[in-house]
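Structures incoming, each one as structure tokens.
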Structure I
Amino acid sequence: MASPTRQLELADACSLIASCGFGPAGAEPGEHRTVGVELESFALPPIHPERLPAVELPAGSRLTFEPGGQVELSSPPQRSVAAACDSLSTDLAVAREAFSPLGVNLVQCGLRPASEQPAARLVDTPRYRAMEAYFDTEWPEAGRAMMRQTASVQVNLGLGAGGRGARRWRAANVLGPVLAAAFSSSPTEQGCGNRRLGTWLRLDPSRTGPVRCDPGVDPRQAWIDYALDANVMLIRTDDGDEALVGEPITARAWIGHGHPRGWPSADDVAYHLTTLFPPVRPRGWLELRMIDALPDPWWRVPVAVAAALVDDDEAVAACEPVADRWWQAAIDGLADPPIAAAAAVCARRSLTGLHRVGVDIGTAVMVEQWVTTVRKGCEPPWM
């Protein structure tokens, strides 16, 4: 909570940001083989989360709600793709059964169907009120669409130690536009692209744009600079989260010069990090946030492909020329020739890497079906 006196020096804030993203300096980051999945589903018809029953999830997933009432299931970290996907699949089935008596279906897609839009935001917490007020200052349409109408499947991958962690960080960022284009369930009116990604990219670029991942750039320093140069979305006060809707102030300026509402503590800086939404976010592991939610069970395919490709030098090299084509991925998707060429290499390489990440036979078969559509330039099998 903001303090009337200075609490934190810039150097201390830098250490905190780096530690939150990549682990304490000199410490071993998490095991690189870990895999987790976070799947967002739309509850249709829209229903206030308080009306939904409490659910005990046997495989250990965590159930939370996004501002538009999206139901998010987050698997525990596992040692293989199969284990992570099986955990989430088990708990998704239990949630479906629990919600079914109310006539509520859980539907996975990148954008909520237009006929099923809620009249208002369904989760009314101080954080989400402040977030909406902040986005309303400059990005009202995109901000409300992002909060209420988008859903993703987030792939969480371990970092690994030393140079391996730096390589995996960079690889995840380089692969990002291709993954967004290849795993879209929110195509544009032309039948391609990724409208969910476009919605996120239209928001405050200081918190939704990609983090620098140029060759030779230290990932820890890149994340520090990104976090410090991002605008502060909200300040926690005695009355709850308060949006900063006046003159923008960066986290760097807040730490160095304060604000009329107070100075940040270490907890405030850590909380600021939770309001940053780059396509790849470091949290002691790698959060890949660019992939649309795909219908069950197709969401398992991008989990397997991303896990297989992040250590594949050939796939990463093929994606290097399109590493900054985020807008092209959002607008044109695989209709963009450079992205399509990179996706073809990624499709081929993914088949060779499935054995390394522990993929079950059913998911492997679905990956092969996806690979065929990429090679032939056909519509993906979930559309």
Structure II
Amino acid sequence: MKIHEYQARALLAGADVPVPDGEMVTTVEDAVLAADRLLAGSPPVIVVKAQVHAGGRGKAGFVKVVHTAEEVKDAATFMLGNRMVSPQTPPEGLEVDRLLIAEGVDIEREIYLAITTDRARRTNTLIASAEGGVEIEQVAEERPDAILKVPMDPLDGLSPFQARDLAFRLGLKGKQVRQFVSLAMNLAQLFIETDASLAEINPLVVTPSSDEHPDGQVIAIDAKFNFDDNALYRQRAIAELFDPTEEDPDELRAREVGLNFVALEGNIGCLVNGAGLAMSTMDIIKLHGGEPANFLDVGGDATQEAVTEAFRIILSEKSVKGVLVNIFGGIMQCDRIARAIVAAAEEVGFEVPLIVRLEGTNVDAARVVLEEAQERLPTMRTAIDLGDAAKQVCAAVA
């Protein structure tokens, strides 16, 4: 589960990680009021940020650095009145209905800091780079030695000496080191306590020296959090931060009925039981020249209700020109699955080619069920194996 930046900032502030003052607003009028309040504190600038679950906001024009309430009004009017299009959004872009109006800070240098799970090491890992404020993937590809990794102990978490050593490796000095150690330790604790899968601060900034802070301040000015969906049952406060408007409607609909669905850009709908089999199905479709329109796993218990809803979700996409059903019946018997598929197809109504491949327990009886339903479902065809199924559906949509 993802959350918005303003929500991530609130989590950081609650964990004693320094963040600039800011306020989430949903109207132009509230944006101006928030700006007036912040400007009373005389910050160097005000930052207006669109709150969407996608990157590339700055290049798309949906992050504005301004100086007056009138400029805030103009920026808010633009962002709330236009869809944001970036390389990380659908082609039609995303609607913006929330803005973060935040206090800007003077920046001397930027640092990248994050925590995620390193599956190769099988431990949570602190990741940092002195080259913050840019695409970290680009840094990792072009200058991998610029990425610093600190594995966290599975029981003790991040140790102060690890954070201190990392601070020196990042070139921090004086009181910056103590600030960084405190911030990193608090971030690590927050990561564990909230069952996060990603906690990213980019950039973490060091401000110029001042009379009050001779060595400057270490402050998080942008943050991203992802959370383990499987742990949300024990993270009620985190679960309440979920914003359904940022989700694909079909994916949200599938989740509500216990299906695992991800929309893709092809024209062949896939209905499969098991995540591994679903991935293999998509691979073999591409091998034969087709493009899958979705990943859809109905799970081990492919009931008539689940199959019916899966068909409805798949066929709701106008791009779908054919559907491939690939079911392996292990504990679940194939003849029962076949009856569920036929009943669901009859209820939904099929106008596009439907290719069905079944294998496993009672598969012969299942094929009889499908053959008997052929007259009632003229677009349905059966396949002898997965390769045959992929060839048929690719030929049908060509």
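All of the numbers you see were taken from the coordinates with simple rules; none came from a lab. Because the structure is predicted, anything quoted here is derived from the model rather than measured. Cβ atoms are built from the backbone, for glycine too; each structure is taken alone.
Where does the value 3.5 come from, among I, II, when distance in nm of label points 7 Å out along Cα→Cβ at positions 91 and 227 is the thing being computed? Don't skip to the end; give the middle numbers.
Numbers: I: 2.5; II: 3.5.
Working through the options, I get structure II.
For FRET efficiency 1/(1 + (r/R0)^6) of positions 179 and 299 (r between Cβ atoms, R0 = 35 Å, to 0.05), the calculated result is 0.15, so let me know which of I, II that is. Walk me through the numbers on the way to the answer.
Numbers: I: 1.00; II: 0.15.
Clearly, the read-out refers to II.
With distance in nm of label points 7 Å out along Cα→Cβ at positions 83 and 99 computed per structure, which member of I, II shows the largest figure?
I
Thinking only about FRET efficiency 1/(1 + (r/R0)^6) of positions 51 and 315 (r between Cβ atoms, R0 = 35 Å, to 0.05), which of I, II has the largest value?
Checked I, II; max of FRET efficiency 1/(1 + (r/R0)^6) of positions 51 and 315 (r between Cβ atoms, R0 = 35 Å, to 0.05) sits with II.
Quick check: -11000 is what I get for helix-only ellipticity at 222 nm (-39500 (n - 2.57) for each DSSP H run of 4 or more, over all residues; to 500), calculated from one of I, II. Which structure matches? If you can, show how the numbers build up before the last one.
Details: I: -13000; II: -11000.
Computing helix-only ellipticity at 222 nm (-39500 (n - 2.57) for each DSSP H run of 4 or more, over all residues; to 500) on every structure in I, II gives -11000 only for II.
Looking at structures I, II, which one was relative contact order in percent (Cα under 8 Å, 6 or more apart) calculated from, given that it came out as 12?
The structure behind it is II.
Suppose you compute semi-axes √(5λ) of the Cα gyration tensor in Å for every structure in I, II: which one lands on 49, 25, 17?
II
If distance in nm of label points 7 Å out along Cα→Cβ at positions 243 and 267 comes out at 2.4 when worked out from the coordinates, which of I, II was used?
This figure was derived from I.
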